[in-house]
Every structure is written in structure tokens, then in C-alpha cells.
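Got some structures for you, see below.
Laboratory data are not the source of any read-out in this text; all were calculated from the coordinates shown. All values derive from a computational prediction rather than experimental measurement.
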Structure I
Amino acid sequence: MPISPSSSAQAARQVVAQRLRDMRRTAGLTVTELADRCGWHHAKTSRIENSRTAPTATDIRLWCRACDTLDQVDDLISQSLHAESMYTEWRTQVREGLAALQGREPRLFQDTRHFRVYSGSLVPGLLQTEGYAAGILGISARFRDVPVDDSAAAARARVDRSRIIHQPGRTFVFAVEEAALRHQVCDPDAMAAQLGHLLTAGALPQVSLGIIPMATTERVQWPRETFHMYDDRLVSVELVSARVRITQPTEISLYSRAFEELRGMAVYGADARALVLRAIEALH
């Protein structure tokens, strides 16, 4: 089962820190001696080795030079950049507004052929209507104190991006908790339209829409954090404070296993439509 995404990102930082610590010890240097060779205070060495401070590329070059291990510079810099890219703070991403956020990484969507999405709380973005998306993004804008609330424009951009679901050559597999159909994040009419759209989208030949019943007795995974899988090369996990990008093959494999177990608990076809229709009836 997947470990916490924030723990995963921290673990990646710790791997880099451990390599640097081992390098220093192999060179027979104390913390102070390495700091003297690098030209900084010994406290910085300790912060880097304890993964409290992420080393810059320059820090890594100086460290390797001090330990006579310049042959490891490029690999360590690459590993460190990967660790830091895993954890991207939301407040950094929303500075340009929510609409701009929808258009990021266009190549990722265009290059992906097999999309897998698990959602425990909301209708997945690729299946959202404009009214539903506006409700969610409006809540997000208020919570994050976005300077300019462009949630309406962001909702339109999200729907435009989701048109990829109609492009040939791609498959989309969704596993959604039934509870996500019941969370009313917009007005009843918009909510009903969203649920109705699920019935239409779920019938597309390239889409597999599975709903995990709340009353299932076959639960082998509890509800997880929402995550998106792009082929077998990237998992994006959404947290309150950040979006975590996971690219390590072993971790992607773990998410793939979790997804298959979650998907295995879902119902499909007529049974899934019945759960959606029940949620629509509950609105009235």
C-alpha cells in the first residue's frame, strides 16, 4: 500500500543526505573539516546531512571536491533535483492564478496514453463539468487566499483540457468512491448536471468508470488520497499543502498495485449507473 506522499518526498531527500554523509565519512573528514574545505559554517553541513536543508548544485560540487569524489557530482545533483521536484508547494503554483494552473504541463497530457485516476472525495477532473469545477475551484481559491479569484476561468480551462478524453488512442480508467458522488460542492442543479455527465462519459468506449460502493464488504483498501497515474512514468498525488510527483519505478509500482486493488472493489456498467442515479435522486 502507498506510503504518505510527504514521507515519500522526505525519504528521497534523506537518501541524498545519507550519500553525502557516507561520502564525508569515507573521506575521513569531520563535519567541521568538510565545512572548512567548502567555505561554510559547520552547522550547514549538519543541516544538509540531516536533510533539514536541501543542497544546491553548487553545494554538491563543493562537497564532492572536498571529498575527492567529483565523479559523483552529476548523479548526486540529478538525484537531489528529483527529490526536490517531488514536493511542489501549492502556494507557489497558484501565484499566477488557478486558470494558469490548469494549463501547466500540456505535454504530460498529450504524451500520456493510459490514464488511471483514483478519487476518494471528488469527481475526477477529467470528468468534471464546468459548474462542478467552478464550485471546487471557488472553494480552493477562498481557502488559499488566491489574489484574484479566477475560478470561473479556471473551470472553463479545466473542461477544455478534459476534451482529451475524446481524442483517439488513449484509455481512461477511473476508480471513484461512492462518497464522491454525494459531496455537494456546488448548487443542486450543477451537481445534478455533473452526475448526469458521469452517466454519459462512463459509457464512452475508451472510458472505464468504476464506483466503489460505500457499503462494500469486499474492502481490501481503505479510501486513499486522490492520485493520478500517467502511463507508468509518473504518479501525481494531491495533498492539502502540496502536489507530490512520484517518478521512482518502485513507488509507481506500489501505486499501480493499490490502484488495481481499489479498482477491484468497484462496480461497473449498470451497477455503477445505479449508484449515480441514486445520488441524483438524493438531491431532490
Structure II
Amino acid sequence: MTESRLRSFVALADTGSVRSAARRLYVTESAVSAAVTALSRELGLPLVEREGRGVRLTPAGTAYATYARQVLGLLEQGRAAARGAADPARGPLRLAAVTTAADQILPSLLAGFRRRWPEVDLTLEVGPSRQVWTSLADHSADLVLAGRPPPGAPATVLARRPNGLVIVGSPEQAEGFALDTTPWVMREPGSGTRVTAETYLAGRNVAPPRLVLGSNGAVVAGAAEGLGVALVSRDAVGAHLADGRLEIIDAPGTPMSRPWHAVGGAVPTPTTRLFVAHLLAAPGWLTESDSADRSPKGSP
């Protein structure tokens, strides 16, 4: 069982076709097919099966793909730890962040970090909450910037920063706001903010009209154009509030405290800790223990 065979199988599982997997890996289609066949032979059971002119994973293949991703992630994480231990300033750092954090929190942090540590091999994955937490669980990300980790996640909270969720709308929507009838614009499934918004509405037994938009920027823009109100991080709408395109709506149960979390795996790499030290030097960021000490009693 070799790393190249695992990579071929995971690429096939992710892309859904031999051709796409070969393109991702810059190898021939026959190389991907041979690697997956050899892996199936080693395991003693089929991992893929024919479906029309293509292939699909068998139930065994679907189950095995989860572990294969984790194995590959651990191998990358091990390499990162070794390189970082030799010299943290030249090690790799794989960041993953939800869209709002990537748009509003990370740019200035990354700019300062790059100026100080220009030889760190830095990559950034941006996606909805479900995606970035999966990346951490699969060991394909060293550090996640998002909301609170999901229950049971194999995660170490390394820093927190206050963040408030507010309901915003255009001046016209704000003036006529009614919780049960005013339309809402929402993120795509998998977004933590969408889950929070749906939970908020369900807890108040209301079901207003909803329009699903594909990104945080689209939600903010849609709200500013009067398509509906939105539950968003205040960090995402500072400019819109300042110029009057959006207004904060005084709705029951808001604002909500949803701190930003910087979360690593069970054993953060030396280069990850280098970035966290940079993070903690920025305004508002605290260690988890400091955050707990300074939080008002009963706050999340």
C-alpha cells in the first residue's frame, strides 16, 4: 500500500472519474486505474465499480475513502511537523477559514505574517464551516479560523476573538421589519451562519420567505439591495453600516456572541504555533484561558 496508490484512489473518490483524477494528479488515466486496481487487490475487495461509461465507489470504497484521506493528511502533517521542527520559519502552514474570516479577518494578519516570516510555505483553503472542519479532521489543514468547533471535533482551541452576529437590512427593510414576514437572504447549506439563522427562526416559530445566495458577499450585497434581511458577522458589514447601506435591526435575541476561534489539531506543528503567536499579538485575540477569564458569566 503506497502513498501514490492512496492519492490516486482519493483523487478518484473526490472527482468521480478516472479522467478527472488523472488531470488532478498530472498522470495518465491508465496510471490511476492501475493504482486503484492494485489497492483493491491489496485490500481483497473492490473499491470501485462500473456505472455506465464511468465508475463509482462501492460501499467498501466509500468507507475506505474517509480513512485514506486521513492517512494522506497525517503524512502531510508529519512532513510539516518535521520541517517546522527543523526551522519553523521555513515550514509549511496549511490554513483553512470560513468565508467571512478569510474576507475580513485574515488579510491583514497574513500580510503582517508574510512580512515577518516570508519563507513559510503558506496555503489557504476557504469554504463553508462544514468544509473547513472536515479539512481539520482529515489532517489536511493545520489551523482553522471559524466559529466554535463542532462537538466531538479532534481540535485544540489556540486563540479566540470576540465576534457578534447581527441582523441587518437596507434602511427600507429595517423600517418595516417584521420577524415573521420580512424576507431573509441566507448562505448555502453547510454554512454555520445559515444553521444559526435557521435555528434562530425555528426557535421563534416563524417561517419568513427565504432566498439562498451562494456566498457571504452575495448575502451582504443582497441585503444592501433590499432583497431581504440577513444574519451576518458584524465584521462583514462594517463599511456598509458606516455608509448607511445597511442598518442593524433590533430583533429579540440579538446580537449573538459567536467568537472567532483559531483551532489546530491535537498536536499543532511548530509553524502553526508561530502563526498563532502572531495572531495573539493582534488586537482582540486571546488565548482560550484568557478568553474564559474575561468573558462575562454565562456568555458562550
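Some notes on this structure:
- Ranking I, II by Cα Rg over 2.2 N^0.38 Å, for residues 152-215 alone, the structure that comes out highest: II
- Answer label among I, II for the case where semi-axes √(5λ) of the Cα gyration tensor in Å, calculated from the coordinates, equals 43, 20, 16: I
- helix-only ellipticity at 222 nm (-39500 (n - 2.57) for each DSSP H run of 4 or more, over all residues; to 500) from the coordinates reads -13500; which among I, II: II
- Taking Cα Rg over 2.2 N^0.38 Å, for residues 128-183 alone as the criterion, the top-ranked structure out of I, II is II, with the highest value.
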